[in-house]
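Below you'll find the structures, each written out as structure tokens.
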Structure P
Amino acid sequence: MFCHPLSHCRRALVLPLLAVLAGQAAGADWPQFHGPRRDNKSDEAGLLKEWPEGGPKLLWTAKGIGHGFSCVAVAGGLVYITGNVGPDTLITAFDLDGKVAWTAKNGPAYTREHPGTRSTPTIDGGRLYHENAEGDVACLDAKTGRLIWALNILKKFGGRNITWGLAESLLIDGDRLICVPGGEEVGIVALNKLTGETVWTAKGIGEKPGYSSPIVVEHKGLRLVVALMAKALVGVNADTGEFLWKFEHTTPFDESIFLPLYQDGHIFFSTAHARGCRLLRLNVEGKKCSVELVWRSEKLDSHHGGVVLHEGRLYGFCHGNYKPRWDCLEFQTGKEMHSEATGAGGSVTFADGMIYAMDERGTVVLIKPDPSRRLVVSQFKLPRGGPGPFWAHPVVCGGRLYLRHSDTLFAYDVKAR
């Protein structure tokens with residue numbers, strides 16, 4: 001049957017294609033640390049299931065971003081990264097071809113032990129939000145870098161900095177910006193994201209900030225902000241700031257770095273130095289909430305690289321009390337599925353059914369999740385981009401794998417053809 005180019009036959013072919021492209025565009029942003037839901041999982045599909053020898057195709061390299069360990073955020077056709085450049089914390093926005101769109105400063109560079117930037121920018125509603133290691137919070141126009149408002153949470157709320165500098169990546173909750181100054185009087189705050197004005201404060205409970213970032217969860221009609229602080233995991237009412245519960249947990253050097261992971265009324269978190277991981281159950285009654293321990297394990301003691309939850313199992317690098325491993329645990333029970341020495345710790349993310357991992361020595365690995373073993377499909381070595389370990393987490397967005405080492409950002413093509 002003959003069809004005119006503008007007939008319904010052509011539309012029948014074009015409309016599904018547009019739907020596919022729209023779906024790709026909808027899942028194309030990675031606007032904050034650990035992605036749209038802060039669960040470290042991408043919604044992308046159509047990615048390579050194995051890489052050619054030597055790794056996927058390198059699209060571009062950007063040098064001069066400044067030394068740091070923060071990850072990229074990707075939104076609205078721009079890629080954002082931070083780094084120490086001279087005396088400043090510098091935010092750089094690139095277009096998707098790796099060309100600089102703008103740069104802006106956010107306070108001083110962090111130059112004490114393990115110098116470099118920590119927190120990843122958060123993009124929301126055409127604005128960029130960033131906190132540097134000294135507590136300077138800035139809201140910028142995401143397209144131009146123009147400053148909209150700024151304040152210092154340590155000064156404004158009597159916060160307390162920590163040994164290696166603040167590292168949280170700011171959380172947007174509706175019209176509010178959530179951050180953790182960890183002061184004696186004020187522990188967690190919600191700011192108006194448009195103006196920086198205070199909406200609510202959660203009272204201090206003696207806890208300094210951790211190196212973690214807060215999350216917001218909802219269970220049985222109650223919304224909570226959950227934050228891993230120096231010596232405890234805490235929960236406050238996300239709408240009022242009312243303190244709800246505290247679960248004490250200590251680790252050497254207060255290295256509470258893990259981003260809490262929420263699933264079906266449960267909170268999972270982990271710390272290093274053989275302190276292991278915990279799964280907590282949220283018990284909600286009206287506007288009140290408590291937590292109870294479901295299980296604990298000394299395995300999967302994630303240092304700072306995060307984990308992936310896939311099909312009821314947790315995967316990730318472990319500190320292993322300075323004997324790094326790769327562990328897999330069952331989420332509901334904590335049962336060990338497998339454990340394998342790796343020689344180095346590292347960080348992970350997840351996309352299109354695969355785990356993307358990079359260890360602290362720069363080996364990048366594509367892993368197929370398998371509860372019985374660590375199934376490595378492909379790997380390559382990332383070139384050094386400056387001094388220090390490879391601590392920045394990998395990001396998969398828009399068919400690309402973004403990897404950062406020190407002063408250099410790499411963009412690889414991982415889209416299947």
Structure Q
Amino acid sequence: MKEGKMHYGWVVIFMGLLTTIAAHGFGRMSYTIILPAMKDGLGFNYTQLGLLGTGNFIGYLTMAIIGGFLAAHFGTRIIITAALVLMGITMILTGLAESFGFAFAMRLLTGLGNGASYVPAMALGSAWFTTKKRGFATGIVSAGIGIGTLISGLVVPPILSAFGANGWRFSWYILGGAVLLISGIVYQFVRSNPQEKRLQQVGSEKSGAVHSDSSATEKANASKLTGTIKSVVKMGAVWYLGVVYFFYGLSYIIYMVFFAAYLVKEIGLSQEWAGGLWALVGGLSIFCGVIWGKISDVLGRSRGAALAYLVLGLSYILYALIKVDFGFYLSAILFGLTAWSIPTIMAAAAGDFVGPRLAPAGLGFITLFFGIGQALGPALGGYLADVSGSFTLPFLVAGLISLVGMISSFYLKKPATE
């Protein structure tokens with residue numbers, strides 16, 4: 001590599017950014033803004049809407065696990081591209097839904113693509129960057145969630161207004177088409193690891209040697225998929241990492257799914273006002289992954305995760321208790337600045353524990369725990385809202401769960417390889 005030439009790892013990280021824009025920003029976070037219009041258009045109750053979210057997250061959970069292992073075995077490029085194509089098609093088909101069963105099936109399939117694209121994308125930082133730069137690089141990838149959320153918050157409300165009762169359908173059509181476009185760009189430029197470009201990890205070029213945490217795993221490149229699974233599952237510390245991740249999945253998704261419904265249906269604010277606040281969340285969250293990834297590089301994954309959980313928990317509790325504009329803005333700001341902190345830290349930690357090549361598999365495995373929480377959260381939140389007649393209880397429960405996550409983070413052991 002010539003002196004002064006940009007390392008191709010930064011191109012790959014930008015492709016990861018585009019992937020998270022499509023996978024999370026368009027495929028998942030847009031549902032929060034579209035949800036109230038879908039409720040009116042299809043006549044669903046909150047329990048059904050929560051179950052649609054659960055269907056999406058069941059799909060996400062399934063392919064986050066399998067997709068991570070497949071990416072470690074067959075390569076990130078093919079898995080991410082195929083997953084984004086699946087997402088784009090099923091998002092468009094979601095717009096054709098006339099029944100709960102069809103809508104559930106499409107959200108389930110979208111979730112499959114979401115998980116299979118997002119997890120390998122978040123593991124790109126571990127493959128292309130050394131340990132000391134890994135949190136920062138992973139944070140750049142996670143910034144796509146915020147960018148996609150910002151775009152959704154700005155674009156979806158005008159679409160809803162322009163097309164009236166069918167606005168939610170056209171929202172899915174447009175966002176699905178955008179995901180298909182991004183899939184083509186990502187396929188063209190993303191690469192699974194530095195070896196494909198005959199490069200070393202970013203941060204190790206000057207030494208002229210492959211970074212030490214990848215040397216052992218490179219010998220296993222020809223191993224079978226079952227060997228990859230066993231290598232990850234036998235690590236006890238990775239199981240606890242998954243437990244820590246579980247509390248994020250269970251708590252944040254209650255806030256995310258019912259964010260706009262709370263403002264529009266319970267508080268009585270307009271769809272545009274809710275969309276604007278959601279856009280603020282997205283805008284603030286663009287850089288939160290980079291910030292929290294760097295914090296975890298400096299403080300360590302354990303303390304970084306604990307601090308992030310504390311801020312997230314406060315944002316949920318404030319949203320439930322301070323039911324005026326100030327409270328909503330304060331909650332949105334706190335959440336926006338911390339939204340993707342835990343996924344960023346967990347992705348970096350997975351790379352720390354299992355090494356660069358197995359990072360997609362390691363992240364996929366701990367995503368099992370995250371996904372279980374994420375699948376339970378919407379149904380739990382919708383049920384609590386229906387039985388209590390208010391979203392106050394669901395948001396308070398989310399806050400308490402997040403504080404449990406904070407406590408569990410303090411017991412996260414530092415990898416012996418660091």
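Since every read-out is calculated from the coordinates, none of them should be taken as a lab result. These numbers come from a predicted model, not from an experiment. Cβ atoms are built from the backbone, for glycine too; each structure is taken alone.
Out of P, Q, which one gives 1.00 for FRET efficiency 1/(1 + (r/R0)^6) of positions 115 and 363 (r between Cβ atoms, R0 = 25 Å, to 0.05) as computed from the coordinates? Matching structure: Q. In this comparison of P, Q, the computed figure 18.1 for mean projected area of the Cα convex hull in nm² is attributed to Q. Calculated for structures P, Q, relative contact order in percent (Cα under 8 Å, 6 or more apart) is largest in Q.
helix-only ellipticity at 222 nm (-39500 (n - 2.57) for each DSSP H run of 4 or more, over all residues; to 500) computed as -26000: which structure among P, Q? Derived from the structure labelled Q.
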